[in-house]
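Structures for review follow.
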Structure P
Amino acid sequence: MIDMARKDNKGRNLKTGEYQRPDGRYEYRYKDEITGKRNSVYAADLASLREMEKKINKDMEDLLITDASVKKLTVNTLFERYMATKNIKERTKKNYIRMWDYRIRNTLGNIRVVDFKTSHVRTFFSALSDEGLAHSTIKGLYGLLNPSFELAVEDGIIRKNPVTGTLGDYGAPAKEKEALTLEQQEKLLKFVEQSNVYKPHLPMMQVMFGACLRVSETIGLTWSDVDMKNREIHVGGQLVYYEGDEGYCFHDSETKTDAGIRDIPMTQMVYDAFRKQREMNLMLGLQSNVEIGGRSGFIFNTKHGRPIMPAGVNSFLKNIVNAYNKKESKLAEEEKREPELMPPISSHGRVIIRTS
């Protein structure tokens, strides 16, 4: 639109938003309809300024074509768009969505993307820190938010990612994972061996200790994975327990990394553990009666013939340690010495770790 009241020093009519400065340079002032901010561009002559105007107006027009949906776009919907671009394992995707639903969906998730500020995410991370969340947990949430907003930048919805660089040192530092010492392992295995209650768990523990298997790899072992003649364990997959289309259940999965596919030579302890487990399965009728992902003949089973759940493994480890410490405390009292208690443990990664 031409502003008839204003002309430049050559008598040319200036459009709305165009100005000539005292130094002779030309200025175009405009409002960014997405952010609401007022901006200016400058040029040495009017022709150059109007070329710049055309580009600005074209860019704004492109954005305003989808302006209604852009302005309504929430962080939740943006995350859904981002997840649709990811080619990842279904289990990983479900874990991401679960994290989002638990921490972000009803907090940051309902904010419109165009209204989202860096202060929103910093305040959010600070509140999580006050709750006592670990830095690693907050880092995981950052890993969902940051690429989602990066997608919004790439799509031209926003010009700058408000999440980038906000992670900082929020959250408690991760506790160092410490494995049981060899002496502690030997004491614990000896206690289990001498226990009428916990002895059935001995072979599985000996395999985990001796072969350094992840809990998911251990419960996923089948007899076809065990070469007793050549004394080797062939690890080519694992069993994971998570929510699928049919609810929570076991799923056959690849190893966590490509390096996880491996052959492990058996120590004498591990060899004997498999032999004892086979005998115990036959004696107690603990034969696997399920097929998961085409795999069957699982070695470690419940009385119902199904693989043991990871939570079940950690449960019996906790009970064993409690029983061990109770016995050790009583013995130490009789011998008038300080008890050498076993720390709380759980199965994590490829080792049995202390949890305190």
Structure Q
Amino acid sequence: MAKEDNIIFFKPASQYENTGDVLINKALLVILRKYGTIVVEDRNRPDWFLDVISSSAERLSQYSPNGVEKAIFSILIKNIFKRTKRKYILVFPPGHTSRKGKNGAIQSLKGSLKLLILRWLGCKIIRIGFSIGPFDKINAIAESLRSRCFNLYALRDYGSISLAKEWHFRNYKFAPDLAWSYEPINKSSGSDDYIVLSFRSNSYGTKYDKGYLEPVLVRLKEILSVGSLHEKEIVVAYQVLFDRDSSLQIVDFLSQDGWNVRLIDEKLTLDTAEQLYKNAAFVISNRLHVLLLAVQVETMAFPLVASLDNAKIVNIYKDNSLEDILLNMEDDSSVNLRRFVNILDNKDETLKRVAKISSSNRQLIENEVSHLFAN
């Protein structure tokens, strides 16, 4: 089927102030535009966000005042008695899905009914490169039912796959996080004058939790005291607006001990994040897409994580045989320091290994999408 016969409706992330979501939404649309005309739902999304993820995509508001599901429903109803080769695809954003409570389950089931009707009318429905959980029982059941509405329900880590098996989901497959397919404008320049720190403000959600970061700061101080690292500038930055408070906490903590520390006190855009990371000696973070964007620009990135609070990172790194790079809060500090020093000493080899993994993951994503549009 010719590319022009596919109309791909994309429902982008609502968390447009999270540069990680900008990253994976953009990466997905770069792949999808090879297979058809893209129409992006633009209600309640700012123009700058839509321009960054795909400046060439058409806007849904040009064709319909309704949301994307209603718009597709209207088109399919009109086409019931028409002979057309045109295919319609609804694509949900990558990222993460987690719900608790009766209201969340009810809303999920209502949405699933709409999707089921669209699928009966011939629309393909896909979501790729996302993770799920935790759910309470009622939401696990609701999400299991929802998975039956999808032609492709592609999860980005085997922890999510395990949960899908446990609750008898349907139509699920594995497909890597879309950040692995992202092609940055520029890669590492070889400069290593500074170190980048970027940490979330809590284990989950948007509310700042001072106590969450306190044990992390102790570990950071141990790591940054290795060798001559204390001579480098420490740059603290955030990709998510909610992380500003944690960034201030890091600056305050390190400044008290005389570190040369600087805060970039504005949310990094995708372009500014690329520029910052590519010139860094290395990055330390517990934000998944800080880490994955850094390695895409060929800069060493260390996850400093807790296995429960940062399960997405832990699962994805283990899935890719990169657990030797994890600096785990549950491990003895001496174990982490030995691991950190060993990786720094063999940084070039590690970056080559990560680049091969990235290339392999990019191909897996491309193959999955290509297979979907071939059928």
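Observations
- Given 16.1 for Kirkwood radius over Cα pairs in Å, for residues 27-146 alone, calculated: source structure among P, Q: Q
- At a computed 15.9 (mean count of other Cβ atoms within 10 Å over residues 51-58), which of P, Q: Q
- If relative contact order in percent (Cα under 8 Å, 6 or more apart) is computed and equals 15, the structure in P, Q: Q
- Identity of the structure behind 2.6 (criterion: distance in nm of label points 7 Å out along Cα→Cβ at positions 251 and 291, calculated), options P, Q: Q
- Among candidates P, Q, the computation of Cα extents along the principal axes in Å, for residues 211-346 alone that gave 34, 31, 31 used structure Q.
- Here Kirkwood radius over Cα pairs in Å was derived from just one of the structures P, Q, and that gives 26.0; the source is P.
- Structure (P, Q) behind the derived value 10.9 of mean count of other Cβ atoms within 10 Å over residues 75-82: Q
Each reported figure results from applying straightforward, stated rules to the coordinates on display, with no laboratory input. All values reported here derive from a predicted model rather than from experimental measurement. Cβ atoms are built from the backbone, for glycine too; each structure is taken alone.
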